[in-house]
Structure formats: C-alpha cells, structure tokens
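Below you'll find the structures, each written out as structure tokens.
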Structure I
Amino acid sequence: MDVSDIRILSAASALPGDPVDNAALARRFGMDKLWEQWVDAFVGTKTRHLSLDLDSGKTLHSLADLAETAGRRALAAAGVEPADVDVMVLGTATPDLLMPATVNQVADRLGINDIPTYQLQSGCAGAVQALDVARKLLAVGGDGPRTALVLGGDVCAKHLDLQADLTALAPAELVNVLLFGDGAGAVVLSTEPRPQSTALRHVVNVLTGLGRDPGQVVEWYGMADRGAGHSAVREDYKAIEERVPLMAGEVLETVLGDLGWDREDVDYLLPPQLSGKMTSGIMTHLDVPGVEEVSCVTETGNNGNALPFLQLERTLPQLVTGDRAVAIAIESSKWIKAGFALERC
C-alpha cells in the first residue's frame with residue numbers, strides 16, 4: 001500500500017508523579033529566589049515530571065513503567081487489543097537496561113508476543129524514527145503487518161545528581177538540571193482507513209552531522225570507567241540555540257516541498273520542544289501565519305522521545321476533515337533533522 005495512507009488511530013502519554021516547579025528545584029538545591037526567577041525568564045520551563053523523589057532520591061518509575069502505561073492507553077483509545085499488534089517500535093535515548101531491551105519488557109507486560117520488535121537508540125528524533133520504521137513496515141501490504149504500536153520516551157532523572165552544588169556547575173551541565181523531565185508516549189498506526197482518521201502523510205529523517213561536533217553527549221559507564229571524572233551529560237546549549245531554529249526551518253521547507261503544500265495549508269504546527277524559551281524563538285523563526293501552535297514543554301519539561309507523542313495527543317482531538325499538521329523534532333547529539341506531516345481524512 002501507499003506509505004502516505006498509513007493512519008494514526010490514537011495517541012496517549014504517561015507522566016510520572018506530580019509536576020515539579022522551579023520553586024521546588026530551588027528549594028531542593030538550596031538556590032535563592034533570583035535563581036528561580038532566572039530559570040523562568042531565560043529557560044521558560046515552568047514545571048517538569050520526574051521519575052524520582054526529590055527528597056529521598058528514590059526512583060519511583062522506570063521507562064518500562066511509563067511506556068507500558070502509555071501503550072495501554074493508546075491501545076484502549078484505538079480500540080485495539082494487544083493480540084492485534086503486529087509490530088512494536090520504541091525510540092529512546094535512556095533505556096532501562098542495555099539488555100533486555102525496554103521494548104521487549106513493555107511487550108511482555110502488555111501480553112504481546114510472537115511479533116517483531118525494534119528499539120532505536122536516539123535522542124529527540126527517536127520518536128520520529130520509530131514512526132518512520134513502523135510506517136514502512138506497514139506499507140509492505142499483502143500479508144505483512146497491519147497494526148503497529150509505536151512508543152517513545154525517556155527517563156532522564158537517572159542522570160540528576162541531587163547532591164550537586166549548582167553554583168559550581170558549568171553552564172553545559174547546569175542546563176540539564178533545568179530542562180529535562182521524564183515521560184513516555186505511544187501511538188497506534190494502522191493500514192485500516194477508518195472514517196475520520198488521521199493519515200501520516202510524510203516523514204523526514206535526515207542525519208546532518210558530518211564534520212559537526214555533538215551538541216549533546218550522554219555517557220554510558222561500565223564498572224571499568226565509571227570513575228573517569230567527566231560528567232554523565234554535557235550540552236553545548238549555545239550551539240543548540242543557534243542551530244535548532246535554522247534546522248527546524250529546513251525541516252518545514254522539506255515537508256512542504258515534498259508534499260506540495262503551501263505554508264497557508266498548515267493548520268497546526270508542532271515545533272521542537274527543547275525549552276519554553278527556545279520553542280518560542282523557533283516559532284518566531286518559522287513564521288507560519290495563522291497556524292495553531294501545539295506545545296507542552298513549559299509544563300512537561302523536555303522529556304525527549306515522549307514529546308512528539310504528547311503533542312500528538314493534544315492535536316488529534318482538534319483535527320477536522322481536511323486539517324493539516326506538521327511536526328518537527330531536532331536531535332542535537334549529532335544533528336538529526338526530523339519531522340512528519342498529518343492530514344485528517
């Protein structure tokens with residue numbers, strides 16, 4: 001079948017615990033009111049959800065926990081039984097373990113077996129990559145798979161050092177305390193053309209990192225190198241701030257050009273969700289008149305591969321026949337441009 005006819009039947013999400021605001025972070029790390037106000041003004045993220053308890057440091061939720069919940073909700077919303085799922089794909093930068101793969105742990109919990117499963121190791125573009133893989137598998141047609149459960153999520157709190165002295169951290173490390181949250185999302189894709197369903201018309205997934213230093217590095221430590229002395233997560237926020245709006249504009253132009261759509265044809269825009277402040281700047285740069293922005297990062301924090309699905313969960317109920325939407329995700333770890341286009345049929 002035509003790959004542009006794959007339908008999104010549902011989207012769902014799962015966020016751990018109650019939202020943690022900037023005042024709570026300031027109290028936990030012993031920072032003053034001015035620091036809290038600085039976060040509000042220059043980062044623009046108001047709250048985030050964390051999988052650990054700030055007081056005790058105890059981990060309360062794993063990625064498998066959150067992905068299972070999101071997956072169950074998406075299947076229920078689509079009216080699809082676990083036994084009807086033909087393929088599963090998970091995109092994440094923070095699997096619970098190296099082995100077994102988190103996608104297989106989630107499948108086991110959902111009662112799904114005897115199907116192909118795939119886990120993609122990727123940053124913010126991983127959710128789009130997972131969609132791309134799933135839709136191409138479904139497009140085989142014939143006796144091939146008909147229904148896919150696609151998952152995306154990250155649990156970044158495992159990298160949060162609750163004993164850190166924030167006043168001593170370099171900006172490349174401090175930003176990770178402020179930006180990130182935890183969560184998971186899921187969508188159900190189908191070859192079935194249901195009435196009032198949403199077609200996944202196009203997906204962009206392009207590596208553009210040749211010769212470029214990474215904008216973000218997340219270390220993996222084994223027993224031999226865990227005392228290496230460098231931080232687990234590092235980010236070149238200035239490079240990200242400079243490049244992401246330009247790359248987002250390139251994704252938008254690619255999607256529109258590939259589909260023959262004009263800017264005026266886009267009813268909803270799901271921009272990259274790095275932080276509240278940066279998303280606002282990206283929307284200004286994209287300059288799509290009259291479009292409705294669908295963003296959530298100011299409330300959820302940057303929870304990586306969950307974000308496109310959180311945005312989809314907000315977008316799908318608003319769409320009416322003929323509406324079009326474009327979503328954009330940029331991965332700064334090695335500079336990947338990603339995005340997709342939707343149309344309500």
Structure II
Amino acid sequence: MIWLSWRQFRFPASVIVTAAGLLALALLAVGLPDEALNLFEAERTHIQVYTIATLAMLLLPAVIGMFWGAPLVARELEAGTHRLVWNQSVSRSRWLATKLALIGGAAALVAGALGLLLTWWAEAVHAAQVSGQEAQGIAGALRMEPIMFASRGIVPIGYALFAFALGVTAGTLIRRTVPAMAVTAAVFALVQFAVPPFVRAHLGPTTRTVTVTPENLGGFLIAGKGGPVVEMRVRTTEPGAWMIANETVAPPGQAGFPSFLTSCVRPDAKRMKPIADPACFQRLADLGYRQRVVFQPASRYWTLQAIELAGFTALAAGLFGLTAFWVRRRV
C-alpha cells in the first residue's frame with residue numbers, strides 16, 4: 001500500500017520538493033546576512049532572495065492543498081477507479097489513512113524545514129529591526145506582522161497540514177479535481193486573511209494609554225497642505241511589536257485635534273529631520289489628550305506561533321475526520 005501510494009504521489013512530490021530544495025540552496029548560496037546589518041544598505045541579492053523566500057513560504061501551503069490534497073480522493077471518484085481500489089484486500093479506511101499519513105507527513109516536513117531555515121537565515125534582519133533600525137519594503141517588515149509571521153517559524157507546519165486537509169475534504173465532497181483545487185485556494189486565502197485581525201490580534205494583546213511626547217511620536221496625518229491633523233500615531237517602547245490599534249483618546253467634549261498641533265513639529269532643513277517642540281506636546285497633554293495603543297509584543301512571537309500551530313493542526317484533524325466519515329459512509 002505504501003509503495004502504491006508513493007508511485008502515485010512521486011511526480012507532484014518531486015515538483016514541490018525540488019522547488020523547495022532550490023529555494024533552500026539559494027538561501028545558503030547567498031550566505032547569511034551580516035549580524036551588524038544596516039537595513040538601508042543591505043545587499044540587493046540578500047533582499048531579493050529574502051523576498052522570494054518569503055513569498056514562496058506564503059504560497060507553499062496553498063500549493064500543497066491544491067496539488068497534493070485536492071486530487072487525493074477526487075481523482076479516484078472522478079475517474080471511477082474507487083470502485084476497484086476500495087474493493088481489494090486493503091480497506092478504504094486503511095487506504096485513506098496511509099495516504100493521509102504519507103502525504104500529510106511530507107507536507108509538514110517540507111513546510112517546517114523551510115520555515116525554520118528562513119527563520120535562522122533572517123535572524124540578522126530581526127536583530128537589526130529590534131535594535132531600532134527601520135527600512136522600506138520587505139527588509140523593514142517585522143516578523144510579528146501578519147505576512148512575515150505566516151512565513152517563518154513553526155506555524156507553516158500547521159498551515160500546510162490545514163491546507164492539505166482542506167484540499168482532501170474539498171475533493172471528497174465535490175468529487176471533481178479542478179473545482180476542488182479552486183475551492184481549496186479560495187478558502188485557504190480567506191482563512192489566512194481572517195486569522196490575524198479576528199484571532200491572533202485578540203490572543204492576549206498588550207494595551208497601554210500613553211502621553212504623546214516628541215520621543216514616541218510616530219507621525220501625523222494632515223488633511224491637505226497645511227490642513228488640520230486628522231490622525232496621530234505613536235511608537236511603542238518595545239521594538240519589533242505588531243501594532244494592532246493606535247488611536248487618540250480625546251478629553252470629554254472635544255472633537256478632533258486642537259489647531260495648534262500642526263505647529264508642534266516643524267521641518268529642519270539642516271538635519272533633514274523634523275524638530276518637535278516639547279512644550280507644545282506638554283500643552284496637548286495638559287488638555288487631556290492621550291494615545292491608546294494595542295499591540296502584540298515581540299516577546300510573544302513563539303507563544304503565538306505555538307498557539308496558531310496547535311489551532312491549525314486541530315482544524316486539520318477535524319477535516320481529516322470528516323473526510324474519513326464521508327469516504328466510509330457517504331461514498
């Protein structure tokens with residue numbers, strides 16, 4: 001049974017494993033980034049490989065679900081070969097269990113190996129960000145932010161298992177390979193977009209109400225040239241944190257910001273940096289304005305990774321159970 005499963009699985013497995021191997025070789029070939037990395041002056045080759053690896057890790061679970069999971073049962077049902085396969089000496093339950101264990105294990109292994117490799121490789125980038133460096137693009141994206149969080153650590157294992165289980169279940173229920181692949185991609189994408197704001201953001205975040213100062217000011221959003229301030233943001237004192245909410249708490253009876261706020265910061269052509277007036281911000285604080293920030297600190301990175309891995313693994317187990325029931329009772 002294992003030999004037969006491998007014979008059927010070897011081509012799609014070879015394609016994804018080869019692509020994963022090439023990606024791993026590319027990371028190792030360019031070498032580790034410098035530990036004293038300056039994100040503004042990072043080598044272009046490192047940034048390009050880092051970008052490709054991050055995007056590949058985001059797409060990998062969906063590809064596994066579409067090309068490994070969706071055809072697993074749907075191909076047999078679509079071609080009618082299940083009538084022969086499931087009436088041999090090997091029962092349908094054992095047939096399904098063997099395939100799920102073999103292919104699901106391979107999916108977890110590939111996703112886990114690449115996720116941990118990218119985490120190890122990008123440690124210098126993370127250290128530079130925690131030290132306070134900022135940059136545009138992929139180099140400046142924090143590992144706690146949704147896109148980066150999904151591409152590193154141990155959580156890709158849970159995503160791969162969930163996507164694979166989702167593909168198998170969709171193929172079993174729909175009984176057509178191509179529609180099952182489309183449904184798998186759509187549902188997995190929806191889940192990926194929904195989990196950060198509706199689940200991860202509510203897993204014990206830190207909430208603080210702080211006074212706005214020149215040191216923690218993140219910036220203003222001004223309506224038009226010289227117009228009033230419509231939004232204000234501050235930075236947290238914990239580098240690398242994922243900011244969930246950053247909103248101004250106005251004193252009772254006040255709507256909007258005071259008109260003098262735009263004069264609290266003025267440009268400095270010599271230093272190419274804005275100059276903030278501490279007295280102006282003290283006046284704002286005396287009026288009762290505060291900033292409420294909600295964030296997930298960088299210290300909770302591995303805790304959130306473990307929670308999300310357990311959650312997606314549980315979802316995958318539930319989908320596997322539904323598939324087993326449907327194959328035994330409904331097909």
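Nothing in this text is a laboratory measurement; each read-out follows from the coordinates by a stated rule. A quick note: this is a predicted structure, and the numbers were derived from the prediction, not measured. Cβ atoms are built from the backbone, for glycine too; each structure is taken alone.
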Query - Test item: helix-only ellipticity at 222 nm (-39500 (n - 2.57) for each DSSP H run of 4 or more, over all residues; to 500) calculated as -19000, pick one of I, II - result: II
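Thinking only about relative contact order in percent (Cα under 8 Å, 6 or more apart), which of I, II has the largest value?
Working: I: 26; II: 22.
Greatest value across I, II: structure I.
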Query - Ranking I, II by distance in nm of label points 7 Å out along Cα→Cβ at positions 15 and 39, the structure that comes out highest - result: II
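Looking at distance in nm of label points 7 Å out along Cα→Cβ at positions 63 and 119, point out which structure of I, II has the largest value.
Working: I: 0.7; II: 2.1.
Top value of distance in nm of label points 7 Å out along Cα→Cβ at positions 63 and 119, among I, II, belongs to structure II.
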Query raised in the report: For structures I, II, which has the highest computed value of mean count of other Cβ atoms within 10 Å over residues 175-182?
Result: I
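Among I, II, considering only mean projected area of the Cα convex hull in nm², which has the greatest calculated value? Write down the numbers at each step before the final one.
Numbers: I: 17.3; II: 21.2.
Largest one: structure II.
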Report task. Given a value of 11.6 for mean count of other Cβ atoms within 10 Å over residues 207-214, point me to the structure among I, II it was derived from. Result -> I
